[in-house]
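Below: a set of structures, written as C-alpha cells.
Each value in this text was obtained by applying a stated rule to the coordinates, not by laboratory testing. All figures in this text were calculated on a predicted structure; none of them were measured in a lab. Cβ atoms are built from the backbone, for glycine too; each structure is taken alone.
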Structure 1
C-alpha cells in the first residue's frame, strides 16, 4: 500500500537504503517520481526505532515469553489501527506531507515485527518481511523435489512465498476498489489474530543454535515460559 500511495517502503529497508543513497547524490531531481530522500529517512527511522525498542526490551524480558509476544503484537496492531483512524478521520491525508506520521508508524511496526518474528526461529524463513532470501533458499534446496511429508522447511517456504503474493493481491484489490484505510484495518486485524494465537499455540523447544541470542538459549527455550 505504501509504495503506490506514499512512494516508500515500510517493510524493505534495503530499498529505502538504496533510494536514500541515490537521493544523497542528488538524483531526486532526475528521478522525481522515484527518489524521495525525506520519506526514506522517515521510514528508516521508524523501522530502526521499532527494531531497537523491541530488540532491547525483548532480550531483557525474554524474546520468546508468551506474554511478551502477545503484548508486542497487540501494540503493533494498535499502531496500524491508529494509522487507519487518522486516515478515516482525515486528520492525515495520503496526498499531503502529514502522511509521514503514518509512514513512521507502519515502519515501526514492520521493524518491530522483523525482530519479534526472527526470535521465533521459524526454519527456512530468516526475515519475515523479505521474500528474496526465502525464494533463493527454496529453489536452492537440495531436497526440493522430495515428497511433501519429507521436507517441512521447504513446505514452509512455499507457503510463505504464496501467502506473501496473495497478501499483495488482497491489499491491491482493497486499495483499488475501496481505500487505503481499509487496507490498514485488515492488516491490523490479521496482526491482532496472530497475537491471539500466542494464547493457544503450544510451546516449542528450540535448539541452542536456532535462538537469536545463544547466551539466553536455556532461559528462553519455549514460548510460554
Structure 2
C-alpha cells in the first residue's frame, strides 16, 4: 500500500510538471513571436532579454486546453518590469507572471568631463551600451548623435548624454549682422539688420533695422537670416 501511494504521488508531480512545461512553452512562444519582434521594431539596435520570474507558480495552475490559452503583456510600454496575464477559456481562469525585460542599446556617453556651455562632439564622447530602463529622457545613439549641441550643465565622465543634458546652440549671436526678411502675403522685402540678442533656430529675438533704426522681433531662420511676418 505504501508503494502504491508513492507511485500515485509520483504521477501527480509528473502531470503537474508536464503542464508547467507546456504553459512555459506557450509563454516562450509569445516572447519569441510577439514581444521580441515588437520591442525590436521600437529599439532596432537593442539587445533584448526577457526573463520570467516565479516559474514555480505555474505548477499550481489548473490544466488548460492549449487552444484556449492566451498571454498578454499588461504593460507593453514598460522598459523594465512588467506582468504577463495568462488566461484560459476552458476552464475559465487567469493568472499573472512577473517578467523582467532588459533592453540594452548603444548610446553616446561622455569620454571626459564636459563643462556647461561646451560643444558636444566626437572628441569628448564615446559609444557604450546602456540599459534604457535606468535612464531619464531620450538618449542619443550613433545614428542620432548630439554633435554640435551644447551641454546644458556640467557633465561628468562616462555619463550617458540625454536630451535633458543638451541645448541647441545659438545660431545668431548678439551683434551679428543679419538679413531681415519681411513677408506679407506675396510681398517679400529684405533689409540689413543687427541682432540685439542671441538666439537658437526658431527663437524670436530683437533685431534693429540698420536703415530705419527700427527695432523688431524676428524669428531666427539660419545663422545669418531672421524672418518677420506682417
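Comparing structures 1, 2 by relative contact order in percent (Cα under 8 Å, 6 or more apart), which one has the largest value?
The maximum falls on structure 1.
Compute mean count of other Cβ atoms within 10 Å over residues 26-33 for each of 1, 2 and report the one that scores greatest.
Values: 1: 11.0; 2: 15.0.
Ranking 1, 2 on mean count of other Cβ atoms within 10 Å over residues 26-33, first place is 2.
Using the calculated result 1.08 for Cα Rg over 2.2 N^0.38 Å, pick out the matching structure from 1, 2.
1
May I pose another question? When helix-only ellipticity at 222 nm (-39500 (n - 2.57) for each DSSP H run of 4 or more, over all residues; to 500) is calculated, the result is -5500; to which of the structures 1, 2 does this value belong?
On the way: 1: -20500; 2: -5500.
Answer by label: 2.
Which structure, out of 1, 2, was mean count of other Cβ atoms within 10 Å over residues 34-41 derived from, given a value of 14.0?
2
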